[in-house]
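J.: In what follows, structures are represented as structure tokens.
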Structure 1
Amino acid sequence: MLYLNKKIILGVLIFLTVLIFWFVLEKENQKAAVIFLDVGQGDSQLILLLGDVQILIDAGPSANISAKLSQHLPFYDKDIELAILTHPHADHLRGFISIFKDYNVKSFMFSGANYESRVYADFMLALKSEGSKVYLARSGNAVSYQEIPILKILAPLRETWAKNFKEIHESDIVSQLNLADKKFLLMGDAEEELESALVTSNAITDVDVLKVGHHGSKTSTSENLLKIAKPEEAIIQVGRNSYGHPTPLVLDRLTQFGVKVFRNDQVGDVIYK
């Protein structure tokens, strides 16, 4: 019996040694990353920062988001430091209900605009139960990491809390992420009217990567936006759909501007490290 106990103790010590070695190696190999998650017909971007800090922008159309996150997050980390909902359509929203069950979302940012849908009502109840610190997005706000602003909020351009919108995309959160030597313009589902307002207000600058608005819909990604943003690469977050996304009009326009396009439905997750 004593011999057996020694073997068990030795096995446990070996296991703990291997686990500690793996943990240290994992920390040393950590890199910041921006991941455009393949969530089907919907949006979700995961920003990984050193020190196990994460920002999640949108959560896709289904509960599958939790399994998707587990592919990119360490098993021991169940905290998400900041989550952002760009607007309350189900293909950006529904996954958050699953995330609230599986992760501790410390802070949450959204527009707070009124929107009539059962999914949004369920989300609001789940957000209240989660106990996250809630922020309202405003143009000019910034999210900082280690005291350095990395995510600048470009829109909404006007008051959105408890406001009604004829078109909910007018309340969309648009942001620019500056990480290492890359600038990402994250358009959510912003359409041409909001694009034009952002260009007119000089909020749009030269960027490296464009997250194409509204899954490549013809109502987004205008020539005017591309002339000012000058992206070298574009990500289209799209899955099987009946809307015709992405439209040939937008694909041709991106080609004319010499933009290299990556689509989730063709290549899966798109990862910048």
Structure 2
Amino acid sequence: MITMQETMDVIRKYAPQFTAKVGILLGSGLGAVAEQLTHPITIPYQAIPGLQAGSVAGHASLLVLGFLQDVPVVCLKGRLHSYEGVSYQSICTLIRIVKQLGADDIILTAAGGSLSVEMDSGEIMMVTDQIHFQSGNPLVGPNDESIGPRFPSMENAYNDESRNLLLEVSKHLDIPVREGIHASSPGPSFETPAEIRAYRTLGADSISMSMTSETIIARHCDLRVLGLVAITNLAAGLGHEKVTHELTLQHGEATTHKLIKLISGVVVKMGQRIE
């Protein structure tokens, strides 16, 4: 088993002195956010022990260290999915790199479907809580107490203070942001209309094949989480447009300009936090 020390030793060869303040994980079609970083240091996932390149279109599989609005950030340009056959160990390593580089905050983004006919493509939803329908929990197995507790709490999983910062930025920029509960399904098949009705009954407002596992991992290592979902479509059975990955990429990219402004604004506020 590859240790976090072995992973960080390789990253430190690329960036010996870099310390991050905030981590950002970019979902499908949202990679352009990473292009806003200045003085970037780019490392392919496959060059880092414990990681591997993803295989899904719209995910570049690059670790980018740099500055956003003069705040040092580590950007995960592309996520790893368990439906690709990637182990939870690799997904844990990816999120824990953010903590190991010194960050206290992580912004998780995802392209997702809306479970409300009142929230359609092009809108952004800030996550207030989650329903985890992924196959298994990423923390199953031996626990490393140096990383986090055996039984981490998931109350306030999406940090109240971080959400308030985002709402301040949203109001200042006049970019409307919805709020709601995010659910994740295992994938890679899209959900059936019957499953969508079930998720709606349970209280979900958006759905994707990601984010909830990463939130569990982030909270385990004491990262504060802010979750943002770029709504790309109405979920199965709610609209007339067929749900496809191409549609997800297209509408994900369409919201990128709004996400860049929101993320840049909230990163500045996170950078000003006094611990």
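J.: For the read-out distance in nm of label points 7 Å out along Cα→Cβ at positions 206 and 262, a value of 2.2 was computed from one structure; give its label from 1, 2.
T.: Going label by label, the one that fits is 1.
J.: Suppose Rg/Rh (Cα atoms, Kirkwood Rh), for residues 118-221 alone works out to 0.99; of 1, 2, which structure was it derived from?
T.: Of the options listed, only 1 reproduces it.
J.: Work out which structure the value 2.5 belongs to, where distance in nm of label points 7 Å out along Cα→Cβ at positions 62 and 166 was derived from one of 1, 2.
T.: Label of the originating structure: 2.
J.: Follow-up question, since we're still on this one. From 1, 2, which structure was percent of Cα pairs over 17 Å apart, for residues 134-189 alone = 62 calculated on?
T.: Label of the source structure: 2.
J.: Matching task: 2.4 is the computed value of distance in nm of label points 7 Å out along Cα→Cβ at positions 38 and 230. Pick the structure from 1, 2.
T.: Only structure 2 yields this read-out.
J.: If you don't mind, there's one more thing I want to ask. Please compute relative contact order in percent (Cα under 8 Å, 6 or more apart) for structures 1, 2 and give me the label with the greatest value.
T.: That would be structure 2.
J.: Right, next: Can you say which of 1, 2 returns 18.5 when Kirkwood radius over Cα pairs in Å is computed?
T.: 2
A short reminder: the numbers here are calculations on the coordinates, not readings from a lab. The model shown is predicted, which means the values in this text are computed figures rather than measured ones. Cβ atoms are built from the backbone, for glycine too; each structure is taken alone.
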